[in-house]
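What follows draws every value from the coordinates through simple rules; no lab data is involved. Remember, it's a predicted structure, so these values are computed and weren't measured experimentally. Cβ atoms are built from the backbone, for glycine too; each structure is taken alone.
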Structure 1
Amino acid sequence: MTVSIATGANQPNIIFVLADDLGWGEVGCNGQAHIPTPSIDAIAQEGCNLSAHWSGSPVCAPARCVLLTGLHPGHAQVRGNWEVAGWGPDQPEGQYPLAEGTQTMGTLLQDAGYRTCFVGKWGNGGPGTHGHPNRQGFDHFYGYLCQRVAHNYYPTHLWRNGVRDPLPGNEEWFNAHQKIAAPLETEQDWWDRFTAGTWSCDAMIDEADNWIRSSIEADEPFLLVYASPVPHLALQVPPQRLEPFDHFEETPYLGDRAYLPHPRPRAAYAAMIQSFDAEIGRLMATLEETGQADNTIVVVTSDNGPSWVGGVDLEFFNSQAGLRGRKAQIWEGGLRVPTVVRWPGQIAPGTTIDVPSGFEDWLPTFAAAADADIPTGLDGIDLSEVLAGGDAPLRPLYREFAPTGSQAVRLGKWKGVRSRLKKGDLTIELYNLDDDPAETTNVADAHPEVVAILAQVMASSHVPSEVFPLATIDDPAS
């Protein structure tokens, strides 16, 4: 790969903020009524709201792989949440690692002269593997290397590069999946049992903010990926942050649908998202204070749709905003994610962009912004012109999810879905997303010519994976 090295004078800083399981309808600019998200809403007002943006996958690790590599799940290395070990405190950490020599967003921008940092939940390789972020283009890493550990917001440690960083007050490990038979006697009993001294997100946002300041002091362009674990379960947040949501009617959650119990699950979920929004506000305030706000691209999005277990109340929060499906499904509720972008001088403030786009597009977009050559062989495209209000070529967006045996293609207004590959069923359902964004009416029988085109896209977009085989497609006998 050949990369153009720019002088740095016109290279914008880049902050990519990734929520975890944040639903389409869980931010104010998409209609959320119960949870204030003023920082996210301000980015939409000062930039744009991408109303048809797909995550890389309906679950965590493969979504991040698509983001980092610019390759959709039919070509990506990681296509599911493969685990290296179990849940105990002494189990090895990590998920399926990215291979040595993988071209990532980090390596590309390093070559273009950027300082690079990843803070938050990684999930694409544990300690000592080729997938470690320091070996995948990030000068600095702080956070969770392992997604299983990230189920607890009060872990015993995070990782700073290759070194464990013990968190004050979190010396005692406890399982992030517990059940109780009845509510505890007092709220303090809940906090004593299911919280500890340091909420991991507080440590991570401090690290991210300090790293930004050091990069600005060094007068070098920077890339920060801030991959928050919020609002992925378990329901855990410092108790004082529940106060703004004391008016919610509550039923204690006892842990019967996985993760940890909580006395006020609605308030906890809302407080987690409000805290995440405040972290974005802090990063924006640092950019303003240091004079870098107009020289920084800021993207806020989510790795997939909302969860449905662990005490989450999707109906109360209208989390999918009417979209079908949720996390781990290839319906719109699992793939379409809230996405706002602020890019002064490139994006007209207050715009809504309904051009379909996806996670694979950010690597080529950032390459163009950094004045680097866009690598060949990517599945994504440079969105610069689209973000500026221009048109985009009609091209398909492809998703597959091996654990459930499903494929999806979006081509303009059309979306084709295979959801029963594990049953040997190759049938494609067809939906007109312009008329039917909730995917309520299968119109395949009325448009066989469109179905045939989407079937060809599904066939040409999928390269078999030995690690993540797609049922029926990769193994006709399955």
Structure 2
Amino acid sequence: MADAAGSHQFAVRNPRTGVVDYSFAADTPAQIAEIAKALRTRQPKWRALGIAERANALSAWADAIEARRAALIAALTHDTGRWHLSETEVDGAIRNIRRWAKLAPEALGANMRGEERASALIPTVRYQNQYVPYPLAGFISPWNFPVTLSLIDAVPALAAGCAAIIKPSEITPRFVEPLREALNDVPALKEVLAFVLGGAEAGQALIEEVDLICFTGSVQTGRKVAEAAARRFIPASLELGGKDPVIVLPSADIDRAVESVVRGGLSNAGQACLSIERVYVHRSIHDAFVEKLAAKAAALEINWPSIHQGHIGPVIHAPQAKIIADHLADAIAKGAKVRAGGEVLERDGGLWCPATVLENVNHDMAIMTEETFGAVLPVMAFDTVEEAIALANDTSFGLSAAVIGATTDEARVIAEEINAGGLSVNDCGLTIMTYEPEKNSFGFSGMGGSRMGPASIQRFIRKKALIIQTGNPVSIDAMEESKAPSRPAA
């Protein structure tokens, strides 16, 4: 539906009730172009503030967000149907902003320049890198962690001196309003940060206006983003889907492994790109492991009817429930055995996937090869370490993975053979629990530089080389003379 101004009206579904209880008018391509133009005009002033003052502005925004914490959590709760994780997500976003306010000056240098060095070729020449931010960076984020993934890349870009334009998912847009209100407390930042709302058309329009694009979402949409960026010759940083494996070695402590796999696979009802979605367990401990995993999963309750109780939240995006149900049906039809859960439920209009454990699965099933994005743990036995490595690497994805054994040394040797960007050793999901390590995704899980670690801010700068002659310039005659062939002595 379009309003009188030509904007498309989006209806937003509450995932707990299935009721459409929110709507918004999408920004048109023309409006996005105007917003981008204004941000470009103001970006030089933001850059000229210097990295220390930009860090101060970001810190002030973190304070302003914290002052509106309750409103932001309430908006996020309506968007996602979860309460405890909404609190965790908001607090994590505030910490991330403060982290970059502290880290950016260290990562890029107080004057946005590298160390001056002497040339190894010409004694009188010295050189230095200058870090120049892209004027306008664009960000398109998904619905599973709306606040976290809207800001995870935009904040270091702002710290580097870029202006930023963010388009969150049209599925979970309510959190934007309290973030905009918090921006009103930081005029310098408000000048260079904008949120735009809409669906695919808004995303396409955004890519046409920016100098760099960061996208988090599905492989299918990520491919379109990459193609659009390539046509414009702009960098694209993509964080896409996952089908993360965990290998449980025969030496592993079963109770500890089960605890790690449950958290790594079922947090946020499995709605995370780095959720554990494939579990490979040595045959010698397979039955005992599955028994304990199934018991643990069966004890987890959906957090219905009370949002303050239970462990497994609703399926946020209704179409995802069909994908989960289709994967389960395909697996069961091909011989998988359900040990816990096993079906998508409807409760008061909301859709829920109880914690599910499957055994007797194989790579002929979609549940082991395609991203499920639900609270499902399929378990497959292996006989040798070589087989386990081959199974883990038998995928088009390569976001992250895990290996669990008796010792870190034993597990680390296997982890080094897995084709994934982030490897958790003797635990699962560590890539979401720490900022420090850098990683790059393999296969269809992503493209571009690491979004993790201090070096991730370097995605948002160009390096200029300042090459300084401290002596006399070389004359053209001397250059020609150096090229002339030597003459034999008379």
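Where does the value 2.1 come from, among 1, 2, when distance in nm of label points 7 Å out along Cα→Cβ at positions 77 and 197 is the thing being computed?
Attributed to the structure labelled 2.
Can you spot which of 1, 2 the value 0.95 was calculated from, given it is Rg/Rh (Cα atoms, Kirkwood Rh)?
The read-out comes from structure 1.
For structures 1, 2, calculate FRET efficiency 1/(1 + (r/R0)^6) of positions 341 and 469 (r between Cβ atoms, R0 = 35 Å, to 0.05) and state which one comes out highest.
Going through 1, 2 one by one, FRET efficiency 1/(1 + (r/R0)^6) of positions 341 and 469 (r between Cβ atoms, R0 = 35 Å, to 0.05) peaks for structure 1.
If helix-only ellipticity at 222 nm (-39500 (n - 2.57) for each DSSP H run of 4 or more, over all residues; to 500) is calculated from each of 1, 2, which structure is the one that comes out at -12000?
The read-out was computed on structure 2.
Name the one structure among 1, 2 that relative contact order in percent (Cα under 8 Å, 6 or more apart) of 24 was derived from.
Working through the options, I get structure 1.
Quick check: 0.50 is what I get for FRET efficiency 1/(1 + (r/R0)^6) of positions 29 and 189 (r between Cβ atoms, R0 = 25 Å, to 0.05), calculated from one of 1, 2. Which structure matches?
For FRET efficiency 1/(1 + (r/R0)^6) of positions 29 and 189 (r between Cβ atoms, R0 = 25 Å, to 0.05), the value 0.50 is produced by structure 2.
For distance in nm of label points 7 Å out along Cα→Cβ at positions 117 and 253, find whichever of 1, 2 sits highest and give me its label.
Greatest value across 1, 2: structure 2.
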